[in-house]
Structures are given as structure tokens and as C-alpha cells.
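Listed below are the structures to be examined.
Coordinate-derived values only; no laboratory data. Since this is a predicted model, take the numbers as computed values, not measurements.
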Structure 1
Amino acid sequence: MMHQFLYTPLVVSLAIGACAAPSVPTTRQVNEYLDAHNSFRAEHAADPLTWSTELEAKAQNWANGCKFEHGSTGENLAVGTGEFGPAAAVKLWTDEIDQYNPDDPQPSHFTQVVWKGTTELGCAVKRCPAGTIYPEESSYHVCEYAPPGNVIGQFPENVQK
């Protein structure tokens with residue numbers, strides 16, 4: 001059975017220990033993150049993102065801690081068990097489109113993915129041991145965005161549903 005979770009403001013960190021050795025995204029994973037973001041951005045009149053190794057390093061540093069809590073603005077987090085790759089993580093974020101109301105815009109994972117002012121992306125994934133984020137071993141995805149989105153007062157020009 002696969003379990004998937006998103007960070008929400010009500011989530012409290014569930015981390016209970018150290019993670020295994022650090023890892024970095026493979027070329028295939030980098031392409032998967034970019035393709036998933038950019039295909040969805042194209043549907044929302046947002047230009048494609050470019051990969052940033054600086055943001056990747058920041059994301060990897062955060063993911064290596066195996067703590068399911070936000071560390072900065074311009075960041076999306078997702079965790080899942082089983083086969084839970086980059087495309088699945090991005091899909092969780094973009095599925096939040098149904099919750100977006102342009103008349104009362106609120107920051108979300110969806111709005112960060114499609115934020116027109118964002119031009120760079122860097123992501124990382126970490127296999128976290130059972131008992132850190134989830135009772136089972138899990139894949140923890142962290143994406144960092146620059147410039148960060150979800151700026152109050154700037155939704156109309158940056159998010160097209």
C-alpha cells in the first residue's frame with residue numbers, strides 16, 4: 001500500500017531520528033522534476049523553469065534531515081511510501097488546483113508550482129528510515145524555488161488557473 005502526504009500548516013514535524021547517508025538526485029530525477037513542473041506550468045501560461053544546482057543543494061540539505069516541516073519560503077514538500085518518485089510528488093502539489101480560488105487566493109503548493117515570477121527550481125529526494133517521517137521507510141521530496149512565490153498581493157499576475 002502506498003501512503004502519500006503533503007505538508008500543511010497544521011502538520012507538526014514527525015521526525016524522530018537520524019536519516020541514512022545523504023543522496024543527490026540522478027539526472028533522470030532532475031529531468032522528471034523539471035518535466036513535471038514545466039508541463040503543468042505550460043498549461044497555466046507560466047514560462048519553463050531552469051534547474052539550479054544551488055537550490056538543489058539547499059533542497060538536499062533540508063531533505064537529509066528527514067524532518068517533515070518547512071524550512072523556508074519558496075519550498076514544497078511531499079512524502080510517500082513505496083514507489084513515490086518526483087512526478088508523483090509534483091502531482092500531489094498540482095492536484096491542489098481544485099482548492100484555488102482566484103477571488104480569495106491563498107498560498108499553496110499549486111500556486112508555487114505555477115508562480116510566473118519563479119524562474120529556477122532545485123529539488124532533492126531522500127529515503128528516510130522507518131520511524132522518522134512515517135512508520136515505514138519513505139521518500140521525502142523537497143523542491144526549492146527562486147524567486148519564491150506565494151507573495152500576498154501578487155497572485156493575480158502570477159497565478160492563472
Structure 2
Amino acid sequence: GVGKTTLAKRAGSQAEQDKLFDKAVFVEVSQSPDISTIQGVIADHLGLQLKGETVPGRASKLYDYLKKEEKKILIILDNLWKKIKLEDVGIPFGNVCKGLKLLLTARSRDVLRNEMDSQKNFPVEALCEKDAWILFKNIAGMHVDHPRLNSVATEVANKCAGLPLAL
């Protein structure tokens with residue numbers, strides 16, 4: 001892909017490092033989301049015990065915890081394929097919890113815009129040829145221009161189609 005997951009993980013780490021959030025929780029959602037697993041990952045990162053609870057009971061406990069929590073928390077739900085009901089997970093949304101922010105990534109913008117009703121969308125696309133070449137040269141450590149080396153390197157960079165992870 002174009003690096004949405006990598007970007008989301010780094011954004012979470014940087015947000016914690018820069019003290020924008022006290023906690024950043026990264027959750028891989030996947031094509032077939034398991035609400036219980038999502039709840040468990042979030043709870044584990046927050047130090048919350050959800051053992052022995054039903055999924056709705058876990059959602060209620062997580063919701064109450066997040067609503068009362070005074071720390072700033074970033075929850076990253078990565079790789080959404082379809083709508084996920086935040087209330088089923090136990091994630092407060094809207095003005096209910098001012099210290100909580102959500103970062104969602106999806107393959108399809110429609111999932112975020114239409115199904116998740118996201119407030120702000122930031123499309124992540126492949127790099128243009130010029131930027132892909134600059135990134136490739138930096139990664140490869142190419143500090144010297146050599147015609148033969150440049151032609152092979154350009155061919156390799158072009159085959160990567162501007163995808164940062166491929167470069």
C-alpha cells in the first residue's frame with residue numbers, strides 16, 4: 001500500500017513522544033473485525049481489566065473508563081474495511097469525551113466519509129515520480145550521480161510505482 005499503517009503508527013508514537021497525548025493505542029481492525037479483540041487491545045494498553053465480561057459488558061466498562069479518564073488518549077483504528085459501531089466497542093464519540101481522539105485508516109475513503117462519518121479526511125497517495133526518486137536516493141544512500149547507476153536506480157524506483165514501502 002501507500003503506507004497508511006506505517007504513517008498511523010508513527011503518528012501515534014510521535015504524538016506520545018511530543019506529549020500531545022498521554023496514551024496512543026494502535027489497533028489493527030482488519031477485514032473481519034472482532035469487537036472483543038479490539039476491546040481487549042484497547043483495554044490492555046490502558047491497563048484496564050475486562051476478563052470474564054460479555055462483549056456488551058466490556059463495551060460498557062470501556063466506555064465508562066474512557067468517559068471518566070482525564071488523560072488525553074489517541075485511539076488508532078487501522079485498516080477499516082467497513083463500518084464499525086464505536087458504541088459496540090465502547091468508544092465514546094462526539095463531545096462526550098474531550099480528551100479522546102480517534103484516528104481511522106481505511107482502504108476506501110467512502111468507509112470513512114459515508115459509513116464512519118469522519119470529520120476530517122486526509123488522503124494518502126503514492127509519491128509523485130520526483131519525490132519517489134528523492135526518497136529512493138536517500139534510502140539507497142546515493143550521494144554521487146553516475147549515469148549507469150542512475151539508469152538502473154531509476155528503473156527500480158519506477159517499478160515501485162511511488163509506493164514508499166516498496167522504495
Structure 3
Amino acid sequence: MSFSDLPSLHPIFVHFVIGLLILSVILHLLVRLLPKMFQIKVREELSIMAKWCLWFGVGFAVLAVATGFLAYYTVSSHNALSHHKMGWHRNWALFSFGLFLILGIWSFVRIQKIRKISYFFLVAIFLGGIALAETARRGGELVYEYGVGVEACPVEDGPLHDHH
């Protein structure tokens with residue numbers, strides 16, 4: 001593995017970010033909005049899971065942002081429209097990352113002080129989840145609609161395989 005392979009790690013880190021942070025959003029919502037549905041011990045365990053998912057998600061987000069910048073500045077063979085779309089994806093990613101970084105730090109600092117999740121935190125993490133989903137949608141659009149970062153399939157002589 002060389003330095004030139006690092007941008008290709010971006011999709012790997014991104015999928016951890018999406019999974020962990022969206023799970024954190026869901027768990028935080030469950031803990032705060034449906035407290036009577038769960039026993040106290042279950043709520044405490046879900047709260048611990050929500051925090052760890054948030055913290056690990058932010059950690060993977062650092063790696064995703066770093067490899068995303070490498071990919072942004074090294075991707076080849078793209079036109080002006082796809083470059084414009086890359087800029088929008090980058091901007092949404094930086095906004096999402098900044099929001100979740102603040103929430104992760106806030107969560108870590110308040111771990112010993114406050115047991116109950118505030119509604120402000122809940123609204124912020126929910127909005128972070130929406131921003132992350134939009135970031136992911138735009139990233140998927142880059143790959144699946146514009147072919148950014150994807151090598152073209154080699155053209156073969158012979159019959160086409162259109163049955164898939």
C-alpha cells in the first residue's frame with residue numbers, strides 16, 4: 001500500500017461513519033423520547049451505546065475527512081459538473097463533521113455532569129443525522145451517477161452481458 005492508495009480508503013471509513021453516527025442518533029432519540037418504554041437499566045445501556053457510537057463515529061469521521069480531502073484533490077478524469085458536485089459533497093461533509101465533532105466533545109465533557117440528554121442536544125444530533133444523510137446521498141450521487149473515483153470497466157470484444 002502506498003500514499004496513492006489512501007484516497008481509495010475513503011469509502012471504507014465513510015461507511016463506518018454513516019453506520020455509527022446514524023445508530024447514535026437513533027439510540028439518543030430512543031433513550032430520550034421513549035424512556036417509559038424501557039426499564040432504567042436498559043435505558044442506561046442504550047445511553048452508553050449511543051455515546052460510544054457517537055465517539056467512534058467521530059473518530060472514523062476524522063479519517064473519512066482526511067481521506068476525502070486526499071480523494072478530492074487527487075481524483076482524475078472528471079468534468080466541471082462532477083467537480084461542482086464534489087464541492088457540494090465536501091461542504092456538506094465538513095458541516096456534518098463539524099456538528100458531530102462539537103456534539104462528540106459536548107457528550108464527552110458532560111458524561112459525568114448530566115445524566116439526562118437535553119432537548120437541545122437531541123435536536124442538534126437529529127439535525128446532524130439529516131446533514132450526514134444528505135452528505136451520504138451526495139457522495140453516492142458522485143459515484144453512481146457521475147462515476148467519480150471509479151475506474152471504467154474494460155471494453156471486451158464479444159457478446160454483451162445485459163442480463164444482470
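Work out which structure the value 29 belongs to, where relative contact order in percent (Cα under 8 Å, 6 or more apart) was derived from one of 1, 2, 3.
Going through each structure in turn, the value belongs to 3.
Could you figure out which one of 1, 2, 3 the value -25000 for helix-only ellipticity at 222 nm (-39500 (n - 2.57) for each DSSP H run of 4 or more, over all residues; to 500) was computed from?
Clearly, the read-out refers to 3.
Compare Kirkwood radius over Cα pairs in Å across structures 1, 2, 3 and report the one with the greatest value.
The structure with the largest value is 2.
A value of 11.8, 38 was computed for Rg and Dmax of the Cα atoms in Å, for residues 81-120 alone; which of 1, 2, 3 is the source structure?
Source structure: 1.
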